[in-house]
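Okay, got some structures for you below.
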Structure I
Amino acid sequence: MSAALDNIRIVLVGTLYTGNVGSSCRAMANMGVRHLRLAAPNLQNSWEEGERMAVHATDIMAAREEFATLEEAVADCVAVVGTTARGGLYRQRARAPRECASEILSLASRGPVAIVFGREDKGLLNEEIAMCTHLLRIPVDGGYTSLNLSQAVLISCYELFTAGGDYEMPREKAPPAPQAQKAQLAKNWSKMLCDIGFMEPCQADHFMQGFQRIFSRGVFTKDDAALMLGVARQASWRAVRGAETASKPGD
């Protein structure tokens, strides 16, 4: 976890359902965010559902901090980032998470930063928006703008996580297949297809043009080519052996 992500505080205001708290904890854990605060929670059910929805992130839920008000929950934060799906005079300055994720991380490198999410039924109130130094609005289709609480947490944390640049996508370990190996692959497949009766030798040039197109789209590495070469060799060996066995007297 980066130092900046460790300074992110996910603050849920007036949350109604423990399942949403648990799902939010799971989303946080996916993105390396570990600190949860509940401000004026108004929970309508037991924590059993929350624990079930958190799956392997129950430690985040267990370590949550609870505050009577949003003001208390963000008192130690150097920035307060509110999330809103609604428009209006006081919400026009909202930006997409991707647009300001780097700025938020920069602030978080200097102290705690709160990312604040409102109630499931009505979001953040205007007086709570007034406490925020920044506003986020997740881009969604205009026909249905409401997101589940944990979905909003996941998207916001994802943008922060990717903006941090710490994650690298897995890369192909095998080196690219050289042209000589690809040429040998085509040769072996041509022989194998003739051996198994898929085509006659006189048809090889025509059919192999199609297979070459397939190979060029899908056989990229030395491991790919080696596997396909092995298939061709084994198929040819079985076809020839079968033909030799069938031709033996007394069989």
Structure II
Amino acid sequence: MTNPLAPLLELADVSATLERARQAADAAMRHRALRRSGGQVAAEAGLRSAVASAALEGHGYELEEVRAGLVTDPTVQGALRVSAALDGLTATWPRSPRQVLARLHVLAARGAVDEAELGRPVADRDVVARLDALAEMVVGQGAGQAGGAPALLQAAVVHGELLALRAFAGPNGVVARAAGRLTLISAGLDPRGLLAVEVGHHAREPEYVGAAGAFATGTPDGLRSWFRHYASAVEVAAAELSDICSATSD
């Protein structure tokens, strides 16, 4: 059976662009500091991911303020909860993505939306149908099994589609970015959760917003724009990982 994501790799430059980003990530993950300080590095990457994701929702704070526990903003706290939960959701994601998305929204939106809305997609028939189709795609990719599309492509599609759908009330973007990162983890490209891809999106925020809007059009050029941006964000995350590792080993 032909993989439904395979045609996306035929778009001009997409396959090569994603491959360069994968190689950059692989190279960063070979840093010697990860042999003895992998847990510390993963925790720092998770913190930076959460701060960047909240900033992309319009709730920007200095990293050191958040690290010191001085920020009580509900969106920041939600992003921190989401980042901390990803490891425990990895095994469930490729089997029950709708369940995981609901959990991510509960974690992200607690204190920011009405309790009745937590974990529930918006009541729109078209959104629910596309959310079901996205869940079927995630399950069908087999999370790293033979025949699945490249992890970066899977993550970019998951992230872009959730942004386009605006399926959840409140910090929908936090959920979308977390689902993309969770896809990279569960599909085996970033099994230890070391890539703070949200940092890459935040570093290129105007491009992120524009490319996400282009993805939502569904046109070939729009899709290519998003995949190029996503690859660039992963490369930024790879450089960030190298910086964290170097600081840890000093």
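Starting from the value 19.2: which structure in I, II was mean count of other Cβ atoms within 10 Å over residues 39-46 calculated from?
Answer for the origin of the read-out: II.
Using Kirkwood radius over Cα pairs in Å, for residues 79-150 alone as the calculated read-out, with 12.7 as its value, let me know the right label among I, II.
This figure was derived from I.
Among the shown structures I, II, from which was the value 29 of relative contact order in percent (Cα under 8 Å, 6 or more apart) calculated?
Source structure for this number: II.
A value of -15000 was derived for helix-only ellipticity at 222 nm (-39500 (n - 2.57) for each DSSP H run of 4 or more, over all residues; to 500); which structure in I, II was it taken from?
Matching structure: I.
Determine which structure produced the value 12.6 for Kirkwood radius over Cα pairs in Å, for residues 31-94 alone, calculated from the coordinates; the candidates are I, II.
Working through the options, I get structure II.
A value of 34 was derived for percent of Cα pairs over 26 Å apart; which structure in I, II was it taken from?
The correct label is II.
For distance in nm of label points 7 Å out along Cα→Cβ at positions 23 and 47, which of the structures I, II scores highest?
Structure II comes out on top.
No lab work stands behind these numbers, since they all come straight from the coordinates. Because the structure is predicted, anything quoted here is derived from the model rather than measured. Cβ atoms are built from the backbone, for glycine too; each structure is taken alone.
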